[in-house]
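Values quoted throughout were computed directly from the atomic coordinates according to the rules given, and no laboratory measurement underlies them. Please read all numbers here as calculations on a predicted model, not as lab measurements. Cβ atoms are built from the backbone, for glycine too; each structure is taken alone.
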Structure I
């Protein structure tokens, strides 16, 4: 699957959800989709809950998060084991 095509499903518009990344044509944020996955929902459950979504939309959310983390620098708040 072409990652750049998949990422086209995610848009950022300051007038929609205060500029948070959303799935194109919806008000569903990437953060919300990731939260559903983190809470234990599987993709099929998410698609049942939100009939307008596709599997590719969920995958695009995951890919967007992965790409965002690749360009983020982290500074530890504390050092474990000290």
Structure II
């Protein structure tokens, strides 16, 4: 429970970016394009959509799923 409270406290320092209908449409196109070839799921595409729209890096250890749809915006954090 303390770890969860610390995580919530940490997240308060970040700006929240909401999904738009354009983000959703983009993510559906990506899912259709990369589902079979790279096993990219819809949730990964939704996560990537805002990073794509606002052109910010998405730090993730899961480059296998995010690199095909984000290219160099997908960054391994360590």
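Where does the value 1.6 come from, among I, II, when distance in nm of label points 7 Å out along Cα→Cβ at positions 40 and 64 is the thing being computed?
Comparing all candidates, it corresponds to II.
Please state which of the structures I, II yields -13000 when helix-only ellipticity at 222 nm (-39500 (n - 2.57) for each DSSP H run of 4 or more, over all residues; to 500) is computed from it.
Answer by label: I.
Once relative contact order in percent (Cα under 8 Å, 6 or more apart) is calculated for every structure in I, II, which label goes with the largest value?
When relative contact order in percent (Cα under 8 Å, 6 or more apart) is computed for each of I, II, structure I gives the biggest number.
Here mean count of other Cβ atoms within 10 Å over residues 8-15 was calculated and came to 13.0; which of the structures I, II was it taken from?
I
Please state which of the structures I, II yields 1.03 when Rg/Rh (Cα atoms, Kirkwood Rh) is computed from it.
The value was obtained from structure II.
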